[in-house]
Every structure is written in C-alpha cells, then in structure tokens.
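Okay, got some structures for you below.
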Structure P
C-alpha cells in the first residue's frame, strides 16, 4: 500500500473525533492538585497571578505539541524513545522522577476527592478514598479502549463547573483583566509561582500525550507511523496542533477562572451564594479527579512498561498486558496508601504541584533534545520556531525553580 493511498483511505472526521490526547491531557491538568494550587494562589495573592495563565499558554501548547509529535512520528512514547536512543542512566533517572511525582500527585488527588465527599455527605474520608481508587482501577482495566477514551473526554465537561461558579459571585472584571495582562511578581509569590507553573506544565502530561498518540496510531487502521508513511504527516500534524491548542486553551481558561474566583471563594461557598456554588465546586473536584487519577497512573505505567519492554497499551486485554495493568493498579493503590499518613490534604495538593514544577525542567529538556534529534524523528524533527518556544518553556520552568530555591 502506498503512502498516498494510506492518506486517502481515512474517512473525514468531525471535531469531536479529532479531539483526544490533547483535550484529555489539558483537562487532566486541572486536577484536584491544580485546583488547590490555583485556589491558594488566588486566595493569597488575589488576581495578581492571573497573568500566568496567559503567559504559560503558548509555552504549554508548544511543549505538549512536541511531545505529541514524538509519539505520532515514532509510534512510541517518550520513555520508549529514550530507551532506544539514549543511555540507560538517563532513562532510569527520567522515569524514576516521573513515577515518584505521579504517585505523590495521585495520592493527593484521591485525598481531595475523599475530602469533598466527606463534606457533602459526612462519614469517614478513607473509605471514599479507597472507593475512588478502586473505581479508577476497574474502569481503566475493564472498559474497552475507545469507550474509555470517550468517557475521559466527556469527563472534561465537569471543568465547566468552575466557569459556572464565577457566574454566581461578584467579580471586579476590570481589575481582573488588568492583572491578567500585566505581570506582577514578588519574591513572596515565588513558591506560588513555581506551584502554579508546575501544575500548568506537569511532567506526566508530556508522557501521557506522547503515549496516547502512539496508542491511537496502533488502534487506527488508517494510521501509520509517520516515519514510514510521510504522506500522512501534514494532516496528522494539523490534527495534533488543533487538538493540543483546544485542550491547552480549555485547561488554562479553567485555571484562570479558578484563580479569579479563589479570592471570592469564601463568599461563594456561603449561604448568600447558595449551596449550588459549593455543589458545583465539589462536582468539579470529583470529576477532574476521576479524569486525572487514571492519566497519572496510566502515564507512569506507560513509562515503566516502555522502560522494561513490557507489552503496553490500554487497548490491550488485561491478560495480554498483565504487568502494564498491574503497574496502573499498584500506582493507584500506593496513592491510596499515602492517605493513611497524617498529611494535610490541601498541603499535599499544593506541594505536589511544587514538586512537579521543580522536576519538570529536566524532563522537558530531554523531550526537547529528542524532538530535534534526527535519529529519533527522522525528517520530522521540529522546526526552529517551535523548538525556540519549547526551550523558552523549559527555561521558564527551570527559572521558577531557581527563584524558588533562592527565596527559601
């Protein structure tokens, strides 16, 4: 079959069918950890950090498009490409950082979900945490791949709850617009800035979107690895760009709404605003947690499986990928186990975002090096313009970590 025939054989897809890895990755970015981080930033510094959502949008879009291209061009995730082209020490360091941060983030998310249910209906928190963990494992293992991906896509809709909350309270929109467009920074906000950038540009997002693109290519009979079917590249790169732009815009828009409403959060949750606002807030926490926990566990399992040469993929039957699904279950249950410790859930959410911000830079640097390496990408190495924005994103994350340590 020629590359030309491969290209023409694909039926026309609608927007909802085009959206997938980018939308899911972007929405999972607004997980309970992200919500807590944005809320704390807004509550402590008002609207003065709202500019970070506008500033980070081109950066997160670039680095996520790059990671998606790596998966679609090579048919492998980031870890699989590191294993093939780089020293084992770099592979183990990279995947080790990812797994540690993912499990901590996952445990903090489950903690927040359990806390919200406890506030809604009462009772002990730990059974709710355990129940959410088991439910995420069961859905990720037993549901058919396409149906599961559709479920994740529809779960993104729960994030609109935060836009709805903003409509229930009074907000000085003129002040908000000014602070959203004009950067305002002080060393006192260094920790909040690192956490905000860390929850906006998180390492697991790179690994998930890259692996998800590779998985979609394997499951689509009309799709082929781009190094083997270059005629498909123009349409696929346009699809990746559209999917990523929409997903990251949605993610940052919701993050912006959370920051904006956070300084008013106390009022929003009081009876004067009605119980509806709190219910929306709570449903948003639970919905985004149900989206983010499988993504966190799944990205860790993809990375570990590609490192150890396991059969990987959510489209595989459980008996055909026992170790992969076992890693998903293990990561989730370790996250559940973290909640047996006397850790404050809000602090855990916030500090998991800080940790993401600190470790993001080296993982992003590895991604950038791969994307410009012809041994990895062949003729599809990223162009200088996209590479420049990707490196700016990497330096921004490294700079925020340096400022954080300098301010301590």
Structure Q
C-alpha cells in the first residue's frame, strides 16, 4: 500500500453536468411508473401498496446507506473516502423526498387496514398488551415520522459541514464533523432497528427475530455500496477522471464484498437458530417462504445477494474490471429487490406472486424519483469535497493499480 503524490493541486470538477436525455429518462420513469402504480391501486390495491412499501424501504435504504458511509468514514477520519464521499452525501439528499413518500404510505396503510398489516384488525391475536400497544397505527406513525425527521436533521448537518468547506479548507469543520458522525451512528442504530421492525417485520406480526434488523441493515448497506460503485465508475470515467482512481473503486467494492459476507453470516445464523430450536412460532416464517413457489425466490435471493458478489469479487483482479464490477453490482441490486419481495409478499400471499407490470411500474417510479432528485442535488454542488483538508491525499490514493 502506498501513496504516490502525482497530484499537487485539485481542480474543482464543478457540479454534475447532467445530460438532458438522462433527465428526461428520470421524468419518463416517474410519469409511467406513477400511472402504473395508480392503475395497480385501482385494480389490486393491496398488491400496489405492498409494492409501495417495498420501494419506500429500498430507496430510503439507499439514502441511509449513504448516511452510514459518510458517518463511518468521518468517525474513523478516513482519507481515501473523501473523493467518493460527496456521492454518498448526494444519496442522503433523498431523505426529505423519502419522508414525503412515507407520508403517502401512511395514507395507504389507513385505507388498506388489516389487508396489509394484520395487527390493524380486531382479530390480530396479539396476547401481549405491550406488543398490542406498540403495534397500533398512532404510535407506528409517530415513531416513523420522528425517525425520518431525525435522519434528515443529522444528514443535513453532516452535509452542511462538508459543503461549508468548499469555499476554503477549514480543519476545524472536519474535526466537528468527525465528532458529530459518532453521534450520528449511535442515533442511527436504534432508530433504524425500530423502523425495520415496524415497516417490514410487523407484516408477520406473530413472528420475531432479534437478528432481523441486523440482516436488513447489512442488506441496505450492501446494496448501497453496489449502487455507489455503478455511479462512481461512471463519474470516474467522465468528470472525475483527474481525481478518482481505481483504488477508490476497489475500496468501495471491498466494502460491498465485506458486507456480502456479513449479510450471509447474519442471514444464515438467523435461519440456523430458528431451524435448530424448531419452535412453531418461529419456523412458520420460513415454512411459508418455502412453499407455494416462494422457494424459487429464496434461491434467487441467495444467488444474487451472495453467490454473485462473493465469487464475483473474491479475487483482487476482479475488482479491476469495471464492466464485470457493474454486472456484479446490478446483480446485487436485483437481489435486494427480490429479498424485500420475499419478506413482504408471502405475508399475505400463500402462492408465489409473479413479478408483473405493477411491480415494474412502481419500481420505475421510485427509480425515477431517486435518480431525479439525487442528480438534481449533484448539479448544484461540486462533485467532490474540494475544501476538505484531506482531499488531496484522497485524490492521490493508490492502493494498487
């Protein structure tokens, strides 16, 4: 590992130059996807809102993955991550939009009632008074709103520290941001855990697992790293060609590889403990997802989320081939979608629900919204934190090349 000081001065690459065709593509996805979602609500409202839950969780996860990427690298005073950090900050900018989308979801939950969340019905069968009071719509909505407002505040604070340095290097701001990042991680852990429990795990309100939110966090961070690799490689070959290096790509994909292993470890441990204990109140979750065709999705999830990234990124040389990296990362994103599909849909569907125009349309709408608002934020700010005192070191980062 070495640093080769090949750059003595960083030229500001400026904001993102967004091609008009890409902007139009995002808008087209939003319009077409919105029409598909509305059509789904008319024809099969429960299925449409299940898709909405899936996409709210997945795309909020990308924003929170950026939140954690920034927080972790700030907290450890990372040098290499300065150049790609602005991309993660751009992902965080989607949180206010995700909050608005979540408020729409609350309206959908009210309309659907116990067709989606069984605990909203009178015959939920929850014996614990504490659990019954926790799983009621009022506290559910209040908690979630508080979590979003907290995440937006913290993300904005972290981003403002970074943007404030763009006008000139200020080491004091880096110190403050690094300290604040520690608090950001501590606030994230319980808020995300309860959010995952409420939105996803409570779909099976009689099932519980203390490892569930650890698994879902591994999933959102893994998929966020995959998305960061895809976007960062594109930027590296265009506007960031003078500051982004193959070593940056290698390190982001290294995080992707690490969380692939962590995700598999947690997922297998959760399954193994439930299988070994063989308690009916726990095993039904997996039994339901191994019948009625759902086992196909089970195998597909592990293929795309573990087999593809583990063997696809196992060798150092594989991380040097950008086309291969892109293929692996797209596979991980497919796996994340299928994993959430596998968690959400069997709760109300004993038989496999094939992916149809409702799923594709709703995904297209959220993809367009995420792409539009994130790229719009990137057109307003420099693509790298040019004022960070460690920016020059990061631009000269050479792990291997």
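Bear in mind these aren't lab numbers, they're just calculated from the coordinates by the rules spelled out. No experiment lies behind these values; they were computed from the predicted model shown. Cβ atoms are built from the backbone, for glycine too; each structure is taken alone.
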- At a computed 2.6 (distance in nm of label points 7 Å out along Cα→Cβ at positions 186 and 218), which of P, Q: Q
- Message: On FRET efficiency 1/(1 + (r/R0)^6) of positions 130 and 194 (r between Cβ atoms, R0 = 25 Å, to 0.05), which of the structures labelled P, Q is highest?
- Response: Q
- Note on the structure: Value 0.95 of FRET efficiency 1/(1 + (r/R0)^6) of positions 226 and 322 (r between Cβ atoms, R0 = 25 Å, to 0.05) was derived from the coordinates of, among P, Q, structure Q
- Message: Starting from the value 22.6: which structure in P, Q was mean count of other Cβ atoms within 10 Å over residues 282-289 calculated from?
- Response: P
- Which one of P, Q has FRET efficiency 1/(1 + (r/R0)^6) of positions 210 and 258 (r between Cβ atoms, R0 = 25 Å, to 0.05), as calculated from the coordinates, equal to 0.40? P
- Message: Among P, Q, considering only distance in nm of label points 7 Å out along Cα→Cβ at positions 90 and 306, which has the greatest calculated value?
- Response: Q
- Query: Hey, distance in nm of label points 7 Å out along Cα→Cβ at positions 26 and 50 derived from one of P, Q reads 2.0; which structure?
  - Reply: P
- Message: If Cα extents along the principal axes in Å is calculated from each of P, Q, which structure is the one that comes out at 68, 41, 39?
- Response: Q
